[in-house]
Structure P
Amino acid sequence: MDANGFASLFVGFLREKPKVHARYLEVKLKSEKELCQRLGLDDHTSSKVADAAFPYFASVMLPDCDYPELEVCSKWMIWIFLFDDEFDNGHLRYDSHAAKARLDKLRATMANEPSEHESDGMMRIHLEIWNAIKQKDSFNGGMLAQIRYRKAMNGYCDGVLEHVRSSSRQEVPTPEEYLEVRKLSSGCEPPYALVEYAYGLELSDDQVCEPSITKLKDVSTRIALLHNDMISWRKEKIEKVLHNYINTLIKQGFSEKDASAIMLDMVVAEHQKLSDCLEDLATGKITEHHKMDIESVPRIPLANLYWR
């Protein structure tokens, strides 16, 4: 199902085409060219990066941020795709020991050990992104964006490693187990911290961890990851990728048709929850920074929806 078909399920927020940053095309060309050159990507992979247009995601997620921050977040979107592909379809797909070593190396980039990463282009790029987040935090006199980003990236690493371990053992988790791990491995959590970085938001732990905000982020993440699984199912079925929600339902005894129908029903239900969350939050008293954070959350599934 394409974006237009998926959007037709909904009314309200997700049905409206998103606002896109005015400098989207500029940042797309610049960030794609830079990363493809620095990583020495071949023509095929470079074309995949260009066709995927990952900076579009950043430009919808951050339609009003300053250009330097948009560029950093656009690079992150490209980088996470390339890095994640090592585990989805690359040489680390079934090797949990090598995958752990690779993920530990990523974690180390956020532990202020730059000398270890000079020879690894992927790690060096992530280190630059991490340093940009830290510098913005320092300028604002805080550390919260980097702390939340690091926590989200550590969760991403945990989720990816669990998927690799399951694949190496040819195990398919239950649908419930899958959703818990996929929430981490989908890469939907770090962008929430990137929003804080890009807009320089000053948010307390109490504000970020408020139950209504946590619920809003959980719902937005589930919509995005279920959409991803629906879009990628045919490709992943051919490639025998085990971590897809449709596959977990099929392994529970459902037909492919019924599994797809269940997913559609789930997405509709999650969209209603999203609408309810936004309605509840609209009645509360919030600061301007808190308001910007809340408004950014549903832009994650919105960007994901129209990006494909």
Structure Q
Amino acid sequence: MKRKTITRLVLGAALAAGVVGGAAGPASADTRLPAPANVQALHVSDTGADLQWLRNGASAQDVVEIKNGTVWREYARGLYGQLLLTGLTPGATYTFRVYSIPVAGLGYVTSDRSAPVSFTTLPGPDTVPPATPAAPTFSSVTTTTADVFWPETTDNVQVTGYHLQQLAGGTWTTIRTVGPAARFQTVTGLSPGTSYDFAVIAFDARGNQSARSATGVLTTLATTSVPVCTVQIITYNPGFTANVNVVNTTVAPVTGWTVGFTLPATATVNNVFNGVLTRDGANGTLTPRSYTTTIGPGGRLSVGFTGSAVPFTPPSAFTFNGVPCTS
């Protein structure tokens, strides 16, 4: 046993020195993987927190260590940029750090430890409500639908959702409860030419609720005899993008529509969306694709194209079913 052990040690040393099987040469030096960066504790509550950090793409896994007194010990491994901490002690201070183990064969060795991060859990269950959200705003308003948006608000731990409310008959009613990222909603079933009041309440994991936001007032479009057509031309000489937006403000479906426009015959069209484009000299026409043929009452259509023109002359004189569009 001693002879075998000594033989392995001598052979290992010779390999490290590069003297086995050829002339001596320098040993291969691997590169140390960068240490995880921006380690931070988020959403700290009385019994939990989210530990997050930036990791290198050459890392096979990350390892989290916890400091007990003056001693570091492994807390968890097999991680990828985050760790949900649970079962923590209220009012206690914790210190963590992270290091990364590289993917084999890429020429890296284990990283240094990150800078440590310390935090103190709340002394008891969270009783602080989220901050009051801003009033909701509205876009893409039609006779019967609208998109509702509100900015995210803050909380001492974490906002976990929102109640979207509508004032009806003098009473605020929650019409939708959504997660923290779902702050863009579409409301339907509205009546033409009618005003509606909306507001938002934020809540956290403990059920603490913010005050109701200021009221956002939405007024739907009134019905008209012909659809409303607006045009947006985005220019970047010699290029342009033409967006034609149509809202069917009538009470009947619009089928087989036509968008007309003018564009110099020398201009080039690169891309067409939601329609079929044909040209005859300086006159152009957009007609429906199979999936945009019908625009229902209160429905919306966005159709257009991109192109370029030298000398620079963007498209103009847009019409929808023969009626001039506005810009």
Structure R
Amino acid sequence: MDPPWRQQVDRFCYQYLQMESRLDLPQDEFLRLAEVQDDIYRRIFSDERSNVGPPDRYRIKFLKELVFRIESAIDDWDRYAVSDDMMATLSGLLANSMSLDYVSAQKKCYVTYHLSLLDSATKSNTVSPHPSITLLENRNLIAAGGTTGHRTWEAALQLGQHLCQNPSLVAGKRVLELGTGTGYSAILCVKYLQAAHAVASDGSDDVIHNLSDNLILNGLQDSSRITSMNLQWGSALIGTEEEHWNGGRPVDVVLGADITYDQRVIPALVATLFDLFGLYPNVAVYISATERNAETYQRFLKVCRQRDLAVEDLHVGVPPRSQQKGPFYDDQFAIHLCRVSKNR
């Protein structure tokens, strides 16, 4: 049986490794316990973990906050104390903090997404009891070189949760991800959901080049079940010099997350979807779209109608943040999870 503090400590650690801006610290009655501090240190602050953890700026900020909260929670200094390991780590970080400049803040960092819906499926796995995906991202870079593919967006996390709840959507199937970005969805399908194969496609050479790092982080660098592809939306897939697009390999499922954010690219995106239906009449297409701007989402629906494509909202709500167990994402924006099909 797990100790009473386990869920709160798990939540804090998962949020920290995902580099959330607001963390839910365990209650004071747990924070003062040596076993709790040791567990937190081992999981997120130890030297072993720091190699694939948040950058030092982030570590300093939240380790200082954690130490302060522990000190405030201690009501008997004869019985309780602050972990020596935590204090030593904080001292070392502060001693080197002068070298942390603006450039370091722009560097990519390791972000780990805990897949809470897969916990029960992996709880007997002593090697990896916490199912997760670790990615190299730049949280401070919204768009570089015309791409937003340097970080994982909310719609991808929502789509991933839906796939974890319904693994049969991709299990044993060949998946094409449009606008793969960090590769989150494609990696999830291959690493945990038993997809037969996944193509991680994007229109940015930079994104495709960087994808190899994320495959390595998730142990997929030598896998033949996941490949990358430069795919420019709007470029014809049918009637080109290439005899068979994608080498003639079938595609059963198409996924796209947060790819409708820019009205200017929507006609090209829908043209690509239209071509995919021409190549694969029975393909299942799932699009996850964050509605930051109602006009942009309506534009997507309108262009789909013009191309005789039907968009069915699956009405999958975003869970309140307080109920999320990982991955964590903003619950203030609506996310439309849709199935797109071609009218017969």
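Each value in this text was obtained by applying a stated rule to the coordinates, not by laboratory testing. If you're wondering where the values come from, they're calculated on a predicted model, not measured in any experiment.
Results, tabulated for the structure shown:
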read-out: Percent of Cα pairs over 28 Å apart derived as 46 - corresponding label from P, Q, R; value: R
read-out: Given -1500 for helix-only ellipticity at 222 nm (-39500 (n - 2.57) for each DSSP H run of 4 or more, over all residues; to 500), calculated: source structure among P, Q, R; value: Q
